[in-house]
Structure I
Amino acid sequence: MLTIENLTYAFEDNRPIFQNISIDVKAGEFVSVIGASGSGKSTLFKLITGLLDPDQGEIKINGNNSGSRLGKVGYMPQKDLLLSWRSVLENVLLPLEVSKKKSQLKIPEIREWLTRFGLAEVEKAYPDELSGGMRQRVAFLRTIMTGKDILLLDEPFGALDSLTKRNMHSWLLGLWGELQKTVLFITHDLEEAILLSDRIYLLGQETSREIKVSLPRPRKKELIYQSEFVTIRKELERLIQNEN
């Protein structure tokens, strides 16, 4: 679904953010990207979406590296960016309106999604009436409504308190089987990366190291206390320390 080969990108003063990064994401996978602050994780997403162009290397979406990448993936940035003057339903409709699809015909389908996301009772509410977790659910559903098979999620739970974040993990794990989407996910939270992912890439300036998460699915949040989980976390911590 997504192949990144020998990607290099530098600031305008030619200071490299990263060099020769390679990442491969297969259909239906959940892959996380971790790394120190300033390692270029969000820049990587901007390159994939086509908001930036690489200095060197290739980005292939569905095996294709020709033409513009704009609009080829669904992108959820760190902030939810919900429009305060639009209701929950109206915010979710936005991708359909932008793509000039007949959004009104999609309302019954969207209402079904709102129910699956636990948002049916707040479809007429406005963003400032919602909790942080609900706002993130709305933003995630809006990303799904782009209709893209590849979703880029940039620390979607990073601003939430720890309890809300854990509840969001349980919610997402429970929903995951229905989504049938391919996800590339940025996080600083190692437990989050392990719990959600099939594979994890550690992003460094001159390398992208792959770590496989061989824990069986379906997964529950209690998994974080098991010895296999703790072992993977210790290995990630060791690799991050070596990068620094």
Structure II
Amino acid sequence: MFPRHSSVLVVDDESALRKALRTSLIASGFSVEEARSGEEALGTVQRNRFDLVLLDVSMPGMSGIDACRRIRGISPQAGIVMVTVRDQEDDKVQALEAGADDYVTKPFKLRELTARLRAVLRRTRTSDAVEPVVLRAGNLELDLHERLLRRNGEEIHLSPKEFDLLAFMMKNAGAPLTHMKLLRTVWGVDYGNELEYLRSYVRMLRKKIEADPAAPEYIVTEPWLGYRFRDPSDPDSPPKSAQDD
């Protein structure tokens, strides 16, 4: 459960959209402030602490990407959700690399937006908690101490790299993870462009954890960007991927 009035800073140059978001988010239990530009957002964040920042990528003056990077430096504990235009995949990658926790694409539904905001809020508030020994999602149990995976109670053999990849994804459940971040975290800083290498490991993992690897429920594809691990039992999880790679 979240406190009723988790605070959100809405940053967008369109006054009508800010007003609509303010009304809807207040009705959903958030307290809301507005900023009309990246520059104004920086000043607001310096004066006040926010749980979440909803930030448009495309604004006149300071870009949303630059604003995200600077807000992350000022307020490292805040959850940042970027608003991007559909099909602008480079914006999504740049947003995540600048420190965003997630993104939504226009046009979006309020239900999708609030689910993303609440999921980010939950992740940021549990990031400092003691890491559990066992990670659970759906019918999966990953024992980090014993390095064992169980599916419906049955032990599933994973190679060391498969285990490391799945563990990193499950620790970041709900978050979009770029190809580069996955490669550099699991394989090392010298990696980053070996997409087919990563894809082959994802395909092997899906064969072991998915009921239907062709229609994955756990490891879903973020087209052109990377992957997102979802917990089917989590109401705030994103929908299953419509595209596999």
Structure III
Amino acid sequence: MLDSIYIHHLQQNSWFSHLEEPFQQFVVEHGKKLVIEKNAAVFHAQDQFNGVYGVLEGSISLGYIDVNGNEAIAAIAEPIMWFGEISLIDQQPRSHDAIALKKSVVLQIPAEPLKDFLLKNPYYWYFFALLTSQKLRYVFLEQIAIQTQSISQRLAQRLLFILEGYGNRSSIQDLNIQISQDQLANMLTISRQTVNQELNAFEKQGIIQLGFKKIQVVDFKKLKLLSTKGTLMD
């Protein structure tokens, strides 16, 4: 059984909080708490499906590292964000790597009991459809942003995505983002120098405060305005 503090964290998660009671109980009873050391893998691309995961503590990079060591980061999963459901749905090997950026605690919903549960309760597939479509929505928003928005607007939007946990958080309670400028540049496919320039401009406008591998949002309204309109003029 999960510690009560983790159950409380799960209740703050948008997806989990909307699960029906039997499904919530299944997750709590069958979920396995795993400690993942920094730079260790939860799973690698092409691994076989072994469960769905939720981040309870720490930070997990979702992306891909090629044979030359070049890294592409699609998203950084933090509490509470779920990942790994794609292979549950399409029954294909993992599409990406999931690597701990620091020592982390994840909740694994193991493959076999989960498949058995869904076989007996096919209605609950609906919730995995919601989880997947939620992520797909953010992918479309990012693709549209690449083609239509300025770098400043894209950066503001991505910071909002991270604060929202890519739709996983029922509310935003922490305005601190633990991320390096290199990671942000990777996610936005722009140079670190450009990210640094934009973040410094945000700081001068009173939107954020920069720290070591940390960004504190000090004016959420301004960040939201910049992400939607591309300007601070209301």
Taking relative contact order in percent (Cα under 8 Å, 6 or more apart) for each of I, II, III, the highest value is that of structure I
Working back from 22.0 (mean count of other Cβ atoms within 10 Å over residues 133-140, computed), options I, II, III, answer is structure I
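Bear in mind these aren't lab numbers, they're just calculated from the coordinates by the rules spelled out. As the structure is a computational prediction, the values presented were derived from the model and not from experiment. Cβ atoms are built from the backbone, for glycine too; each structure is taken alone.
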